[in-house]
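S.K.: Listed below are the structures to be examined.
Values quoted throughout were computed directly from the atomic coordinates according to the rules given, and no laboratory measurement underlies them. This structure is a prediction, so every number in the text was calculated from the model and none was measured. Cβ atoms are built from the backbone, for glycine too; each structure is taken alone.
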Structure I
């Protein structure tokens, strides 16, 4: 089913995101980035990957502090709040019953194949 999924991204440009250089109106989105990446790292990363993640997070903090940019305190607050929430974030995953998955999968396959 995942292999047959379609995703449409409606961004103007396809460039990486960076809390240091991003526009001020987009800063609050990084709360979810840091929360989610911390959750994913807790669940799936090896120790080496976790250390690399924390290295990158530390790098982000230092770049916020020592790079000329607007909203330094707000960026740090969003980053730290996301990390704090990520420590306790544990979403409940809801699964569809197998019958519904098969029905949806077959419908999607018919739509693709015509």
Structure II
């Protein structure tokens, strides 16, 4: 098995674990007879998923930045490469740069 296959299997296992954890949390909330506690748990789940969504978006933007830096292409070429509009590619490149700047600032502290 190639390294790429192993990496894909590891990624699939990780995303399957996230999905399974979500399903287990949702089931627990739905089965909870204490409605106030169920609501608090649902709120906590929403907040966690929002943080995870934001973190995943940052990972996506960083990946776009890596593609942009390593493949040295035009913005239009990048947009075509990742399957988004040129405007969206520009947003992702900007987000990647902002993430890198925040990372550099954090590293300096």
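S.K.: When distance in nm of label points 7 Å out along Cα→Cβ at positions 22 and 46 is calculated, the result is 1.6; to which of the structures I, II does this value belong?
M.R.: II
S.K.: Suppose you compute helix-only ellipticity at 222 nm (-39500 (n - 2.57) for each DSSP H run of 4 or more, over all residues; to 500) for every structure in I, II: which one lands on -20000? Display every interim value, and only then the final one.
M.R.: Working: I: -20000; II: -31500.
Only one of I, II returns -20000 for helix-only ellipticity at 222 nm (-39500 (n - 2.57) for each DSSP H run of 4 or more, over all residues; to 500), namely I.
S.K.: Ok, one more. For relative contact order in percent (Cα under 8 Å, 6 or more apart), the calculated result is 20, so let me know which of I, II that is.
M.R.: Values: I: 40; II: 20.
It traces back to II.
S.K.: Another question about this same structure. Taking 9.4 as the value of mean count of other Cβ atoms within 10 Å over residues 30-37 derived from one of the structures shown (I, II), identify that structure.
M.R.: On the way: I: 17.2; II: 9.4.
Computing mean count of other Cβ atoms within 10 Å over residues 30-37 on every structure in I, II gives 9.4 only for II.
S.K.: For FRET efficiency 1/(1 + (r/R0)^6) of positions 6 and 38 (r between Cβ atoms, R0 = 25 Å, to 0.05), which of I, II scores largest? List each step's numbers first, then the result.
M.R.: On the way: I: 0.30; II: 0.05.
Result for FRET efficiency 1/(1 + (r/R0)^6) of positions 6 and 38 (r between Cβ atoms, R0 = 25 Å, to 0.05) over I, II: largest is I.
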